[in-house]
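Q: For reference, the structures are reproduced in the following blocks.
Laboratory data are not the source of any read-out in this text; all were calculated from the coordinates shown. In this text, all values refer to a predicted model and were calculated from it rather than measured experimentally. Cβ atoms are built from the backbone, for glycine too; each structure is taken alone.
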Structure 1
Amino acid sequence: MKKTGAWLVRYALEQLPISHTFGIPGMQNTEIYDELDRSKKITPVLVTHEESASFAADGIARSSNRIGVCVVVPGAGVSNAFSGICEAYLDGIPMLVIAGSARLDTGKSYQLHQLDQQELTRGAVKKGFRIRKHSEIVPSLFEAYTIAVTGCPGPCFIEVPVEIQMMLGEVEDNLPVYKAPEPAAPPLDAINAAVELIKNAKKPGIYAGWGCKDAFEQLKQLVDMLQAPISLTMQGYGVFPGTHPLHTGMGFGVSAVPAAQRAFADCDCLIAVAVRFAEVATGSYGINVTENLIHIDIDPEVFDKNFKAKVKIAGDAKVSLQALITALGGYHRPENTALIDQIREAKNDYFNEWLSARIDGVNPALFIRELGTLMEEDDYVLSDVGNHTFLMGEHFVVKRAGHFIAPCDFNCMGYAAPASLGVKLIHPESLVAAVIGDGCFLMTCMETLTAASLQQGIIYCIFKDGELAQISQTQKIPYNKKTCTVLKDYNLEGIAIATGAAYLSVSDNSDITAVLQEARGIAGKGQPVIVDVRVSYAKKTAYTKGVITTNLKRFPLKEKIRLIFRIVIRRLFNSRSG
C-alpha cells in the first residue's frame, strides 16, 4: 500500500504511549501537524518557543510513564529546543524529538533551515535517525522509542525530509505494532554479595536517585527492613516521601541539612540506587563514601566514575531492589527509635533556625513549608533552577513519591514554567504548582499564555528578589560586588495581564496561607495564577555554605591565601570608598 510519510509518523506515534506533542509548525513539518490534528489519541500543542516544547515534553515524561515528544522545524526549531534536549539527556529523561529536514530530492544547496542536524544533536541524544524512504519511518520511530526508554533513558532525534512527509510511498500492507521489551534480571552473584555486606553492616544507609521513581514500594520496604536512613539526590528528591520517619533530606555530606549529616555520619554500608554521584547531588563531591558501597544502576557506565563500589549491580532500580529484598528473606532489623528521634529533632531544629532568622520580606523556608501543607497527595510541585531549588530540597515535604520534579545535571534555567504545562496536561485533575526564581521565569514566562489559552490552572510561585540569587551570593563572598546578576526591574502583574493569568502577591509572612488558598481556588477554575513572592535570601542554605567550604578546601594553599587576601582588600576598599 502507499502512504505519505506524515501519515506513517502519526501511525507510529499512535502505537506508543504518547498523549501530546509540543512545538511550532513551519514549512518543513506542516504535513506532520496536519496528520496529528486528525489523531484521536494525540494532541499537538503550540508553544511560544521551542525550548519550552522540550521542557514541556520533559514534564510529561517525568510525571508519567508516557514519553515526551517534540515536533519542531529543522534548524532553528531544533537549536531552540536544544536546551531541553540536553536537560533530558543529562537527567536521563526519555524523549522523542521529531524534525523536518530540507528536501533531499532537489539536489539544491542553501535550502531554508538546511543544517547537519545529526552532527548538531550527536552529543546530546542516545541515537539520531535520518529517514531516507517511507519504509524506514515506522521501524525507526519504534527503535527510537525503545532506545529512549531502555537502559539509562534519554532523547532520540528523528528527522523526516519534507518531500517524504508530503509524498506517497510504498510500505507493507500489515504495518507492525509496537511490543515493549522486558527488563533484564540483575546478576544473582552481585545480589548475594550485596546481601552479605548488608547483614554485616552496623549502620547501613540508602542513597536514592531519580531512577527510583517507579520503585517507591521496593525502596520503602528496604528502608523499613534495614531501619536505615534514606537520603536523596536533588533530582531524585521526589522519589521518596519526606513524611517517612527515616527520610533525612537531600544528600548527606557537608552541604546537606543537619538531619542527613548526622544520620549518615557513621554509615558503614551505603546502598546507592539509581545515582551517579554527580556534582549537584553530592554538593561538589563533598561527601565521604564508605568502602562498603553497593551501587545499583541501570547504566553500568556510572560505576566507579566518582566513587569505587565494592558491589556493582547493573539493572533496573525496581527489579534490582525487589531481587535484593527477596534475597534478604525474612531479615529485619528492630525499629531504630533513636535514629528516628534524632532525624525528627534535627529537622525541627533546622526549620526553627530558619524561622528565627532575621529576614526582611517573605521567609522562603516558611513559604515552601506552607506550600507543602496546602498541596494534597495527588498534586504536583516543580522547581526551577537556582537558590530556590536547594531551598526546596531543604524545606519542601514531599507527600507522595513521584510528585516533586526538578531538573538537575544540565541545570537549565527556565525549566519549570513550560514543564509544569506538560505535567498539568497529563494530570488534569491534579493541582500543579511551580516554584520559580524571577530570573528563570523571565526566560520562559510566555508559556503562561499557553496555559491560559488551554485553560490549564497552574500556580507559578515566583520568588522575586531581583537577582540571580545563587550566583550573586557566590559573587558577593570573593568579589564583594555583583556583576550582571542584578535584574532590571519589571512588573509581574503586567505579565499576568498580558498572558491572561491571575495575579496575587505575598509581601509578608502573614499573607502566605491566605494567598496560596486563593491561588488554589483560581487555578481550580482553569486559570493560571502568578504569585509574586517578595522573598529574601539573606540566610544562606546549608547547600550553598557546604559547597563553598568544599571547594575552598580544594584550592592549593597559595591560592587560598591569594583569594582570602583579595576578599579582605576588596571589602576594605569598598567600605572606605562607600
Structure 2
Amino acid sequence: MIEEPRIGVFVCHCGLNIAGVIDVEALTEYAKTLPHVVYAEHNRYMCADTGQNLIKEAIKKYKLNRVIVAACSPRLHEPTFRRCVSEAGLNPYLLEMANIREHCSWCHSDYPEKATEKAKDILRMAVARAALLQPLTTIKSPVTKRALVIGGGITGINVALSLANMGFEVHLVEKNPSIGGHMAQLDKTFPTLDCSACILTPKMVDVSRHPNIKLYTYSEVVNVEGYVGNYKVRILKKPRYVDESKCTGCGVCAEHCPIEVPNEFDMGLKLRKAIYVPFPQAVPLKYTIDIDNCIKCKACERVCQTKAIDFDQKEEILKIYVEAIVIAVGFNVFDAEKLKEYGYGRFKNVITSLELERLLNAAGPTCGHIIRLSDGKVPKRIAFIQCVGSRDARIGKTYCSSVCCMYAVKNAMLIKEHLENVKVYIFYIDLRAYGKGFEEFYKRAEKEFGIKFICGRVARIEEDYKTGNLKIMFENLDEGVISTLECDLVILSVGLTPSEETIRISDIFGLKIDDCGFFMSKNEINPVESTTQGIFFAGCSLAPKDIPDSVAEASAAAMKAINYIVSGG
C-alpha cells in the first residue's frame, strides 16, 4: 500500500545568494499552501549542520516521508541532502531538489518580484514531483580491481601508473600509434626549463613494462555497456599492417619506402614515410603503415628481416570488463587559420607556438635551428602574439587557455639562448603568471633576457612579398597610440581547445559537455568526478591547464577511482 505523501519543504537563504533577491519568507508561506505539504521552514544555510539538523528533526517530528530542499544546484548538494535524510531514517531517493538559486535569484537578480514568482513556480512543480517519488534500493555488486584509462598523454600515463602501482589492473587506450601526447612534441617545460622528453620518456617506458598495465595503442573505445561498477567496454584496435610481436623497430622498412608525406608529429614541417613511427622515443617502438598513403609497392615487405609486414591485418574488436573509468583525452590547439587577420596559412613566416616547439627541439625538423620557413634565413626580429583563439567572443572561445602566457615567455627565453642578438617582442592583453615561480620567470625574461613586452592587441599582419618580412599593426595601450612593427618571424600563441575525442566519448558514455566544449564535472568541489558514478576526468579533458596541474589532477582522479573500487561504489 502506497502511503499518503507527507512533504516537508526547506528553503535555503544561501547567505544572500537567494535571500538577497527572493522573498524566502513569502516563498515558505506559499509552500505551506501546496498539496501534501505538512511542514515548511527556511534557514540561512540549509547545507550547514544547523540546517541539516533542522531537516532531520522535522522528518521525525512531523513524520515526513518526502523532503524538498529549495536551494542551489543538485550538482552541488544533492548528495549532501540525500545523506542527511538517510541519517534521519528516510529513503535517500525520497528527496527532491528545487534549484531556486541558479534558476531564479541569479538569472532574475534585477527583478526580485519576478524571481520570487519564478521560485513559486519551481517549488510547485517540485511538490508535484515529490508526491510521485518512490523509495529505491541501492544494490551492490562484487567488483574486481580493474580500471580503464582513455588517453595516453602525460595525464593518462600518470593515472595508469598511479593505479597500477597500487595493484590495480589497468587498461590504457590511446588512439595514436604511440603514447606521449602533446608533451612529446615540446622542447622544454616552464618555469624550470627542464627537458620535456627527459621527464616524459621514462614514464612512457614504465607504462610499457608495468605488469599491471595492458596498453592498447592505435585503438579507440567504441562502445560501453553494463552499469555502474560493471562496465563492458568494446575497444577497436586498428590494423598497423605490421605484426607487433615481430617488429623490432629497426627502421629498415622506412628507409626503403618511396612515399613521403607531411609528418603530423612535426606539425607538417618535415616529411615521414608511409611506414613510420611518430618519433624516435615512441612507445611502443613499432612501425605503422599509413594505408591511406601507401601505394602497396611492398618494398617494406621485401626488406623486413623478421617478416613483420602483414597487409592482411583487419580491425579487431576487443572486449574488456572494468569497474572504473578515467577519461584523459587531452586537447587540440586552436586552428589559427580561422583568424584571417594574422595571415596564418598565407604567410610562411607566421607560425604557431607548437610549430615553434618543433623548430626549437634538437630532434625536430631543423635540428633545433630557428629559421624562417620562407627562405631558411635566421630571423633578427621575432614577435609573439598572445590570446590567439582564447578570450575572443568572435569565435566563441571566451575562456583563458591558461598556459599561453607562460609558454610564450618560455619560448622567448629559449630563442634568446639560441640567438643572442635577436630582438623578441611579446604582444599581450594581460600577462597571467599565476603559478608558483611564474611571476619570477616572467621578470627574469624581461630583465635578464631583454624580452620586450607590449601591452596591446594586434589588429592585423601584412607581408612584404619581396622580402617576406611582416608588418604588425597594433594598438599600443602603454603609449595610447596605433603603431606598427616590422618583424622577420611571428609566432601565434594559440589556445587550447577540446579534443576531437570529447564529443565522441561524451556520446558513448552519456556525459555532459560544458559551455566551452570540455567535459562537465559533477560539481565544483568534486572536479574530477563525472555525473556518472565510476567515471572520472583528469587533465585538459576538463579545462586547459599546464603539465604540473594535469599530473596533480591525474593523481586525484586515480585516487578517486581507487576509493570507488575499494569501497564497492
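Q: Upon calculation of FRET efficiency 1/(1 + (r/R0)^6) of positions 159 and 335 (r between Cβ atoms, R0 = 25 Å, to 0.05) from the atomic coordinates, which of the structures 1, 2 produces 0.00?
A: Details: 1: 0.00; 2: 0.35.
Answer for the origin of the read-out: 1.
Q: Could you tell me which structure in 1, 2 was used to calculate distance in nm of label points 7 Å out along Cα→Cβ at positions 367 and 535 as 4.9? Mind dumping the intermediate values first?
A: On the way: 1: 0.6; 2: 4.9.
Derived from 2, not from the others.
Q: Then there's this: If we compute mean count of other Cβ atoms within 10 Å over residues 103-110 for structures 1, 2, which one ends up with the highest value?
A: On the way: 1: 9.8; 2: 17.0.
By mean count of other Cβ atoms within 10 Å over residues 103-110, the leading structure of 1, 2 is 2.
Q: Given that helix-only ellipticity at 222 nm (-39500 (n - 2.57) for each DSSP H run of 4 or more, over all residues; to 500), derived from a single structure, equals -12500, which label among 1, 2 identifies that structure?
A: Computed on structure 1.
Q: Where does the value 0.85 come from, among 1, 2, when FRET efficiency 1/(1 + (r/R0)^6) of positions 487 and 511 (r between Cβ atoms, R0 = 30 Å, to 0.05) is the thing being computed?
A: Values: 1: 0.85; 2: 0.10.
So the calculation was done on 1.
Q: Taking 169 as the value of volume of the Cα convex hull per residue in Å³ derived from one of the structures shown (1, 2), identify that structure.
A: On the way: 1: 169; 2: 181.
Only structure 1 yields this read-out.
Q: Using Rg and Dmax of the Cα atoms in Å, for residues 223-342 alone as the calculated read-out, with 18.4, 53 as its value, let me know the right label among 1, 2. Don't jump to the answer; show the numbers that get you there.
A: Numbers: 1: 13.9, 38; 2: 18.4, 53.
The read-out comes from structure 2.
Q: Check the numbers for distance in nm of label points 7 Å out along Cα→Cβ at positions 167 and 543 across 1, 2 and tell me which is largest.
A: Numbers: 1: 5.2; 2: 3.6.
Largest value of distance in nm of label points 7 Å out along Cα→Cβ at positions 167 and 543: 1.
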